[in-house]
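Please find the structures below.
Nothing in this text is a laboratory measurement; each read-out follows from the coordinates by a stated rule. Just so we're clear, the structure is a prediction, and the values are computed from it rather than from any experiment. Cβ atoms are built from the backbone, for glycine too; each structure is taken alone.
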Structure I
Amino acid sequence: MALQLVAVLVLGLMCGSELNVAAFGHPTVSHQALEVHVPMRASFAALLGHVMPFWMTASTLLNLLLLLPFAHLKGSAKGFVAIAFAIQVFAVVFSLILPVPINNRIMKWTPSSLPGDWKTQEHRWDAYHWFRTCALIVAFALLVIAMRAN
């Protein structure tokens, strides 16, 4: 039960962080002057680009542990956890292929060194981020359902 609770808390907090970036952080920064917008966006990219790989990996590994026999999941709970785990694995692979390369470029931007398509890159990253965030929220909901079903 403790492992289930930790897995739910870690993923739930990560979903909250991801949702905050998508719904509040980036939209607020986008309304700022370029001299504020670009350094803030680069700072977010650098900070979260260093933190999220560990957070996403830890959350995914906690979910994997729930699938092992010592977690004692019963019936449908194990199925819900397996689907949540698959979503989390997909989110990690998806992140590495699509948003991470853009994030790595954004963290190096300054107002004087913006590429010509910087707005397009930001919008693409935001769309990828919303998609990943929604997927992770589904995984979180499945873990909560699994806890109730167990």
Structure II
Amino acid sequence: MTYDLSLLLPHRAPMLLLSRLDDFSEKGARATADLREGNPFLRPDGLLERTAYAELMAQCFAAGAGALARLAEKQPAAWGYLAALRDIAVYADARCGESLDIAVTVVTTLGPVIVLEGEVRSAKTLLAAGQVKIFIPEEERG
């Protein structure tokens, strides 16, 4: 099934970094990001800024949560934000033209904060992994 990301996420170009949502459940999500010209995180040398890995993980979660809300005939959250990072390790750089696989797993929920473990891969090579905390107010949850 193909998901229209504009119906799942509040992000719009150029900040919508995902290309598609591949899978989702209450426990997590998987998505793909095709790195193309115009990505605001691409450096002049064609490498992706390492800070983008956390944003990709956050958008992967938000897309999965948005799809779950739509299935329940509710509106996805209109806003939320990446609240904190923990133990983010970067192992390699991504380059324009690559297709990145992003996966996140929900570890726990602490009130309005969702704690995730995430990773970003390119062609099965682990690029980055770590913990991401997302803040979504209770009234915004689908």
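Which of I, II yields 39 for relative contact order in percent (Cα under 8 Å, 6 or more apart), as computed?
Structure I accounts for this read-out.
Ranked on percent of Cα pairs over 18 Å apart, which label among I, II comes first with the largest value?
Comparing I, II by percent of Cα pairs over 18 Å apart, the maximum is at I.
Taking distance in nm of label points 7 Å out along Cα→Cβ at positions 29 and 125 as the criterion, which structure among I, II has the greatest value?
Across I, II, distance in nm of label points 7 Å out along Cα→Cβ at positions 29 and 125 peaks for II.
Name the one structure among I, II that helix-only ellipticity at 222 nm (-39500 (n - 2.57) for each DSSP H run of 4 or more, over all residues; to 500) of -27500 was derived from.
Structure I accounts for this read-out.
Give the label, chosen from I, II, of the structure having the highest value of distance in nm of label points 7 Å out along Cα→Cβ at positions 61 and 93.
The structure with the largest value is II.
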